[in-house]
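Visitor: For reference, the structures are reproduced in the following blocks.
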Structure I
Amino acid sequence: MIAVDWGTSSFRAYRLDGHGTILDTSVSPRGILTVTDGRFADVLRQEIGPWLEVERRMLLSGMIGSRQGWREAPYVACPAGGAEIRQALIPLELDWPGKAWLAPGLSCRSDGVPDLMRGEEVQILGALGELGEDGGLICLPGTHSKWARVARGRIMGFETHMTGESFAVLRQHSILGRLMPPAGQEQDPEDRAFAQGLARAKTGGGLLHHLFGARSLGLMGDLPVAGLPAYLSGLLIGHELAATAAIPGPVHLIGSEALTERYSKALTLSGRIAKPMAPDRAAAGLHFLSQGL
């Protein structure tokens, strides 16, 4: 089969054998925002045309199934596992002798406010085998970090924290960033500034008050300006960890090597247990969903 993880900024496709083993991979920066006039089929053929000549099943997940994607695949409400998600797959019309489906995202509510994920649920399904029957807590750090509670093979609920996006906006478009060095010139020996930001997040005053401290520490010379990005990162991640501190158990991490390492360090410094997992579980999750199609 062909498994496609098509997000906002990137395209990842995998050709899998019957056991889910990856035979070939195609990765490009052609996320859905780069596709004009709805020409998703053209992009798909440009990226994996030769695979379409030999495979007859394809499953796509991520933002390709959003309102801005090829076709909207409605969200499935939590708790949900493979069975519920599989039932909500949307057939995709494609000039191709095989069959293709779009995977839906997931939704849940907290205090009446909806929370959403699209793409991360497939990563979580791909990790179920390692979690075991008891499940656990999974964090997928990134632009919009997801914290999901898994039990008995189902995603019971989750919450989203805009940590990565907040860091980027504050670094690039706020007065806090004016004091910081250009990208690539940051310095934080032994993660001291990062740890200082984590520690600050544990004190009173709230995030909005703490954010201004990232500027005043640099202005007053209490912290080298080269360490301010790391301090800001520690501050934001620290507040994210504080908001999720009530969720018990070890934290299983799925993400890029750099982000997983950073969150592992933050969790350890906060007295919690971090359990990094393989960085990309999309192929395994899509293979799991394809069973019986």
Structure II
Amino acid sequence: MTLKPLLLFSSIFLALSTTVQAQRPTNLISELVLLQVHTGEEKTILKESRHFEAPNWSRDGQFLLINSGGLLEKIDLQGNPLGKVYPESIKAANNDHGYSFDGKTLVYSNNDKGLGSRIYTIASEGGEAQLITPNFPSYWHGISPDGKNLAYCAMREEKWDIYLISTEGGVEKRLTDAEGLDDGPEYSYDGKWIYFNSHRTNRMQVYRMRPDGSDQEQLTFDTLDNWFPHPSPDNQSLVYISYLEDQKGAHPFGKDVKLRMMDVATRQIRDLTKVFYGGQGTINVHSWSPDGNWIAYVRYTKL
């Protein structure tokens, strides 16, 4: 790939990955939906005329975390607001955020003024935020079950790859080096795999690899654009979002998408939802309930 197209692609990706987004329509309804993955039952617990994104289910199962306008918000399972999360220090968060497996640490990517997205951690009960990735742009997606490492997507030397870094900071380790964007790295609950999506075949597909970057393996092979695989608590399934049309390596908002589920052992795939209006912001980050029965996602309606 020549430098000019790569720079153009990088600029497009950065624009699509920013949460404080002037390009989002104002005449929009956002719905926070809970979906029972075994029965297909759905519950819309929050429906508002504003733009919010990327629900995380808390590790204790008591609430959901979303982002909107650079702020993080807690929502209980009935859709009631529980307040902003440290708004005095978290003011420009994007849609890459979530909790450590023990629930003690909140990890989030922040759109630092004049720089771009960088990754921070903060204790769940409060305190001072720690900058983990001085290099930018860096978009967080996964934390190891033991809480020792963060996996994230980053652009270095004009290439988008997956990196690993200690939760204490330090030197980052590059895990992928294939042509095209690698994104969405998330640890399995047993810590044996990192699942991710890659455009290395010129179509976005789901992959997995060992936490050291070895044994990279393609899992989907269809004509959809498959993004953000989220492994289930029992390590048996993946839920991911599929664009119906080729997005040329991007993951834009406002497209026809659906959620799908893969049985990791058999590689069988089934649709969890009908086609809906969504994309960026629908299910960017981990959103499984702790019992493995539900996922949370956001769908949108244009007014």
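Rule-based calculations on the coordinates, nothing more; no lab input. Being a predicted model, the structure only gives us computed values, none of them experimental. Cβ atoms are built from the backbone, for glycine too; each structure is taken alone.
Visitor: Quick check for you: by distance in nm of label points 7 Å out along Cα→Cβ at positions 82 and 114, which of I, II is greatest? Display every interim value, and only then the final one.
Guide: Values: I: 2.8; II: 3.7.
Going through I, II one by one, distance in nm of label points 7 Å out along Cα→Cβ at positions 82 and 114 peaks for structure II.
Visitor: If you rank structures I, II by FRET efficiency 1/(1 + (r/R0)^6) of positions 154 and 170 (r between Cβ atoms, R0 = 41 Å, to 0.05), which sits at the top with the largest value?
Guide: The structure with the largest value is II.
Visitor: When helix-only ellipticity at 222 nm (-39500 (n - 2.57) for each DSSP H run of 4 or more, over all residues; to 500) is calculated, the result is -1500; to which of the structures I, II does this value belong?
Guide: Label of the originating structure: II.
Visitor: Hey, Rg and Dmax of the Cα atoms in Å derived from one of I, II reads 17.4, 50; which structure?
Guide: Going label by label, the one that fits is II.
Visitor: Oh, and also: One of I, II was used to compute Cα Rg over 2.2 N^0.38 Å, for residues 106-185 alone, and the answer was 1.41. Which one was it?
Guide: Answer for the origin of the read-out: I.
Visitor: Could I ask something else about it? Tell me which structure, out of I, II, gives 26.5 once mean count of other Cβ atoms within 10 Å over residues 58-65 is calculated.
Guide: Computed on structure I.
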